[in-house]
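Values in this text are rule-based calculations from the coordinates and carry no lab data. For clarity, every value in this text was computed on a predicted model and none was experimentally measured. Cβ atoms are built from the backbone, for glycine too; each structure is taken alone.
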Structure 1
Amino acid sequence: MATSGVSSVDEYLAGLPDATRAVLQEVRAIIRAAIPGAEEVISYRIPAFTLGGKRPVLWFAGWKEHYSLYPVNGEVVRELAEELSPYELAKGTARFPLSKPVPKRLIQRIAKLRAREAGAPTARTPARGTTPVPAALRAALAAEPRAKAVFDGLPPSHRGAYARWIVDAKRADTRNRRASDAVQMLLKGQPPH
């Protein structure tokens, strides 16, 4: 597959075998429809979609026997674990066999979740590998200064564990309950569940 040195998604697709190109054109159309207004670019020598000219939200690429979407990790894997289970996942990559029908709804959901996750970068982007403190936990800590002092004194990895435990909840009421529980656990010196 002659895809090195390409400058557009059309050029990338033109360098693929016919069968692979047909599948990736379908994947491309699904992503375009799922993320209206996204711009197509070539990044790391493969197609990617960006929002508002910012960094890429989702990459896709064709290979000999499969095609891949990147990154498929974090919230995407948590929310779509069951739907992703038939496919190979490794290091933030989801691999789909070229020999199987394109899972349109799954790709659409991945694209929408990635767009939601990506958001627009803020002036203060969290350090790599850290989890921002969710709003529910910030509010709960503000109401209990002793718990906030304990939380602020924890190593970043421990603060991240509390934050991830809250963020991982799918429903807002569960996140709020976990934030209240986190305050009590901090006061008792307990780790998050």
Structure 2
Amino acid sequence: MEERDPEKLWNSYDRLASYLIPIKPEVEQMLVELGERIVECSSSVDTKGKGCGIGGLIETSIAITTKMRTLAKTFNIDVSQESIITVGLFHALGMIGDRKTSYLVDQTSSWHREKGMLYTYNEECSRAPVPHRSLRLLQEFGVKLTSDEWTAIAISHGAHREENRPYVGFEPKLAILVTQARQWVFGRDI
């Protein structure tokens, strides 16, 4: 697991806020309320996973957004930059959990920690796929999404998941961008 500099994490958070607030002003209250949890959130339970540890969610979300922008430009895909930023930065917001309860908690088993599993899933957190929790959080804070943004976030973790099968073959360009960017950043089938 990579140690991340707290100052760099907060700079990344400020960068994230500076991208989002102008295009979705309603996110400001969400960032005020959830900011510390967003900064501290890991993107993986396991040190073998990309973004494991404090700051992992911000790190991977920015990397995915950057890759989405690169893919759109390289392949001349007509998608708004605002939508790319919104989907890239929010598709995994549900990793923090819900409004009150964290999804990931510190692993207490020393055996698991020795094997690299630094976190475990919180049984008290609502049962829902990460993208669905992301959409719920955005809705709770009144963040408006286009139909393509909503669909892209909903299916961002892959068409192979059972809940996403109805979308296969009908994915908007934005959804294809986020799933491809995730595969590129994580370097595996996710």
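Data table
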quantity: Value 2.8, calculated as distance in nm of label points 7 Å out along Cα→Cβ at positions 28 and 148, assigned to which of 1, 2; calculated: 2
quantity: Ranking 1, 2 by FRET efficiency 1/(1 + (r/R0)^6) of positions 68 and 180 (r between Cβ atoms, R0 = 25 Å, to 0.05), the structure that comes out highest; calculated: 2
quantity: Of the structures 1, 2, the one that 1.06 was derived from, the read-out being Cα Rg over 2.2 N^0.38 Å, for residues 44-115 alone; calculated: 1
quantity: Test item: distance in nm of label points 7 Å out along Cα→Cβ at positions 156 and 172 calculated as 3.1, pick one of 1, 2; calculated: 1
quantity: Parent structure of the calculated result 1.7, given that distance in nm of label points 7 Å out along Cα→Cβ at positions 140 and 164 is the read-out and 1, 2 the choices; calculated: 1
quantity: When relative contact order in percent (Cα under 8 Å, 6 or more apart) is computed for each of 1, 2, the largest belongs to; calculated: 2
quantity: Per Rg/Rh (Cα atoms, Kirkwood Rh), the highest-valued of structures 1, 2; calculated: 1
